[in-house]
Structure P
Amino acid sequence: MKLHLLLFLTLFSVTVSAAEHYARFEPIERSTLKAAASGEVMEANRSLEGTLVQDGVIVRIDDRLDRQDLERSRKSLELVSRTLEITREMLPGLEESAKRQEGNYQRMKRLSTASVAQKDQAFYAMVSARNQYLSTLEKENSLQQQLLDLKQKIATLEDRIAKKNLRVRGRYLYKLMVRQGEYANPGTPLAVVDDLSRGKLVIYLSPEEIEALKRGKIWIDGKETDLRPSKIWKLSDEKYISSYRTEIVLEPKYPFSSLHKVEIQ
């Protein structure tokens, strides 16, 4: 009887015992925002550091020349658009004129009473009308190409200006990495931001704990939960060479950066 009791207690202790892990409740994602365009840093809004930025520009890179170019391009687009409209209005009349001149020449050249000079005059009038129509048609095609080029240029300038005004929406500004007056190149780190919409606990489990997780529960601060790992790395960690990084994602029910005990039971 004592032997059976001892065996039962031993098995029970193996079943309920678990290694304790301590993890900090971290934001679900931390990102380093980098410059996508070069220029002098005109503004770095350091007053927003340490706050949740709902919608605001945190870094502004010099975009004055781009804005001037954008304004000129938009005015050019209006002029080209109006010219294209006028040109298109001219085309039907020119085409009709060319057809009439051709019909007049065809009638003229069959008339035996018409002189050679009259026939030549009708021919040159036909050619002139036809060339004027084709020239205007070519102008329309050229204007369409200018219109496409200007639209592409405007889109490029708008994109460049947007990239020079680093806007953050719904992110926690952890740190600004540039100051006013500094120069940024493409790839220069500008800011570190966190996504606080959810959080995660990161622990490092042994192969035995991962196996136990299949039939066990995750306990946090001594309380049983229904949480499951969102991700378990298949390769062991570089630092903890015999353990595997495991992330547990959950709603932001704990203060960020708070420390919590995690157990597998």
Structure Q
Amino acid sequence: MNPYKADLHIHTVLSPCGDLEMSPTAIVARALERGLDMIAITDHNTTRQVKVTQRVGRENGLFVLGGVEITSQEEAHCLGLFGTDEQLDEFQAFIDAHLPPIPLDEDRFGYQLVVDENEEIVGEEPYFLHTALDVDLDGLYEEVHRIGGLFVPAHINKGSTSLTSQLGFVPPDLKADGLEINRFTTRDEMVKKFAYLKRFNFITDSDAHFIDNVGDVYNVIYMEHRSFEEFAKALHGEDGRWIDTMAFRAERKRGTV
């Protein structure tokens, strides 16, 4: 198996909380500068900045996984990750049907811009993206899976917008392909609190909203090559593929990053 450094939770300028410097071109350049092999674009409740970032990534040797950070009816954030343009388009249609049409207050929340490879503005999202869809956790899981994607509740240890903040715990009967934690905990610590989580594999990511944070946290994914299918096997722990969520900590301890 080959090791690939991957940060799988990154926002662009399209997210209302994403910095204006978070263009596809800048993100790809920063990811390569940080030695990443693979990233995922996961804007809040929209996939509309994914394809241009994938084009920029292909031109520069970076694999870009298509994704989205969805907000459930419980106001818990979850990652949906997809392997094809058709899946992205189908899930975008689902989001459009279930996102409340709340006009964006730019003075309060900032802009929601779609930009191209040249960092030119080519569109805007008129409705506020940082809100909950009218679909619960199980419903989101079912839709992501119906399309053929992967469903990963995001930063489950976070003090807001997570399973633990919204529900008080991670449901034992949770339907998910894996779980994401942030830099402030480890898989061992989470399993010590909730032993039933040992059935899941974990990822850990930067959740970058600013360009300097891209690659601050990453996984090392052991797989044959960079693809959605290989990543899915690693997330499920299949055929010798696996994910190391501790690598970035080890590098920092050695002072190499």
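Before moving on, here are some points about what is shown:
- Comparing distance in nm of label points 7 Å out along Cα→Cβ at positions 133 and 149 across structures P, Q, the highest value is found for P.
- Value 2.1, calculated as distance in nm of label points 7 Å out along Cα→Cβ at positions 61 and 181, assigned to which of P, Q: P
- Given 35 for relative contact order in percent (Cα under 8 Å, 6 or more apart), calculated: source structure among P, Q: P
- Read-out helix-only ellipticity at 222 nm (-39500 (n - 2.57) for each DSSP H run of 4 or more, over all residues; to 500), computed value -16000, structure in P, Q: P
- When mean projected area of the Cα convex hull in nm² is worked out for each of P, Q, structure P gives the greatest result.
- For 7.6 (distance in nm of label points 7 Å out along Cα→Cβ at positions 101 and 245, calculated) the corresponding structure among P, Q: P
- Distance in nm of label points 7 Å out along Cα→Cβ at positions 29 and 117 derived as 1.5 - corresponding label from P, Q: Q
Only the coordinates and a few stated rules stand behind these numbers; no lab work does. Computed from a predicted structure; not experimentally measured. Cβ atoms are built from the backbone, for glycine too; each structure is taken alone.
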